[in-house]
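Student: Read through the structures below before going on.
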Structure 1
């Protein structure tokens, strides 16, 4: 290479670097003090209002203008980036063209990276303008980006892992529970295929559990979501649990929890089952002590429930009886209220309360399902009864025989959530979250093939559920 070529090459490199720096700055431009501020603000207001009105054509047109004029809006909000992701995600969902889907996915990924870049270079901040709020927002964005990378963008796992790790780095224990859906699947895959060490897999498992436990205890609004995500995570890890964890690890992890919840049958039963599945021998002294206590407690508890169920002499309102833990008397009082009531909506509400008690407190699944259906008949287009039935199916899926039948039970749960969503928009968001959380628990296609079944076939769900489902595969 001669001197002339070297100089030209150096000049081109310099120009390229400068252009890139300009692009990075431009992608973080805001409207504050700019000649086009009014135009940008107007486009922003119109598209945000159009989203609320569900006029997505007007919304998208004005978003394009707002994003072009001021990607970072007023420099204190990331709406233009994340709303853009939502627009292109919808296009991705509605498109059947592989090329378009690839294009939309790439734009979604780019918008996420632009938002992150603007926060990191300081051109975008939060309204609170604190390091804590900025980190929280970065954690949120990385979590959503990782989720979309997994389900839409289809990036290599190593890139998705980087986004997930950054989510945890910035959000800490406040990381959204959606990462508890995808990270365990990736960890298990990476470990099974020797792309991740056992030590790293165990470390990540502990960290994800820490996030779940923190939010179950401290995040009242989304505690149930974290609890469900944690249960799904445990199910995902169960595939490699014996390879990752030993009896002593599970004893150290779960025995303190058992001791702190000796009046909670759900916790005790789960601990016993987990220790057994972790390979703890029945002759292990710790296991024997816990199992003995559980069996004695369960006998007394069942006797108490039976006595309460047989009792039919409630002395006060159903709500007070429920607060006192007298569930059968509470049910009897609700039935009295139903017999005295002429308003069908109120009757439906009382029936739903009974179904909830039968399910969540008495573990009377068949009775609870029947009561929930009775409530639904009295109040059409109410999704809550079907949500409750879906929760029953999901909770009891593990007791429905082998892995195949357990997954059929998950399908039955999804069907109920779908039915609730189709008739009641008030529960649509919650139903979608549950359906998404169970996506990874659908039956595998190869097992269906081995059983001579294809997608769309009808299959019977065993155990107490006793329904037929239309097969869909993972």
Structure 2
């Protein structure tokens, strides 16, 4: 039903969140990474959600699904714009941003002020609630919104008006910081686009309970009168967790979403499409049915599947946007109904090679079962590196992998990278750890654990000329090279 295919030709790219860049932001390292992709013939940069995170750093559990994490703002770029004095870089991020805002108010030219006014107007539908939410959260020492005084928790108009008056300066500062983050992101996106590099985003289906959007739109979530979830999201027992995963996100009231024409989803996709060329929809099966867990349960084991009007949602989105450049994360417990929903809209699915060697020859992740309209990964942000995965297999499983791959003379992870790139699938995404051929100790996230995740970074010294040449040869050999216009 899409007006054009999501995947237009054979391509390959790298999965790397900006936090995993050496400096972890939208600055020079991000531009250098785009150059690395171009120099190796790669043409897609996939990353995780870019929102502001809670203390656990998970980009899938953000304080807002629309806002950008202002930790991505690069101070050197502010200096190059003339918005910040070089010596101010060393005074701390918040002090620097306060100085930038002061400079902007006093010295910004009319064109830049017009950019700010245009941004504030276009993003007001989420920006106003987000800025107020963040300032109130700080005023209440980081407490979630349901622990605020009832008038603020319940968004009573007089309480909100008083908060706006009391905290106007801080609210304006937060709105301005979102403008700066967006400006830096759009410059990076323009740089990538000029070099024929697509940016590939990631949209979680669910929203964190403690988030601006849930606070602002409680009526569209299954919450009680005090803001507590009646049921929460997760998945049943699977490859990653024997007791399932209890994510804890509140579940949508889909009747509410459908009654207002899915305007919340249209707004959310508008944000995503303004930032990315492709967007992965995390936990796509949740658009056919959600695993609903009683909020009182400590694990996900006793949840139940509850139907979701996914077709009605995608019909509304397709009518609004005309085409939907979405990739469905269709891993886990997938039913024929989920496959049918994905196929109806032509969304590519995912094939993860680390999952390919369990079961028989009909395993859908085995390369001989791949389809053209799919995205192949050696592993994802939730997997260990391919080398660590292979080293952790039992000897008979290792032998099966080696037999399937034709007894390659190369050492892991190179044979699996080659198998991915040789696939008939239009798009192949390699985690940066696998592109660098790293082993144990370089994992991004271990599902079901709450600490020690989302911290991995690479160093440019690991990106050697020999490694780049090898990647370029493989990308070219398997017909995935895309020439840059620069």
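Student: Taking Cα Rg over 2.2 N^0.38 Å, for residues 151-206 alone for each of 1, 2, which is largest?
Tutor: Structure 2 comes out on top.
Student: When helix-only ellipticity at 222 nm (-39500 (n - 2.57) for each DSSP H run of 4 or more, over all residues; to 500) is computed for each of 1, 2, which one produces -23000?
Tutor: The correct label is 1.
Student: Also, I was wondering about something else. If Rg and Dmax of the Cα atoms in Å comes out at 22.9, 72 when worked out from the coordinates, which of 1, 2 was used?
Tutor: Corresponding structure: 2.
Student: Name the one structure among 1, 2 that relative contact order in percent (Cα under 8 Å, 6 or more apart) of 6 was derived from.
Tutor: Computed on structure 1.
Student: Using mean projected area of the Cα convex hull in nm², for residues 343-438 alone as the calculated read-out, with 6.2 as its value, let me know the right label among 1, 2.
Tutor: Label of the source structure: 2.
Rule-based calculations on the coordinates, nothing more; no lab input. The structure displayed is predicted, hence computed values, not measured ones.
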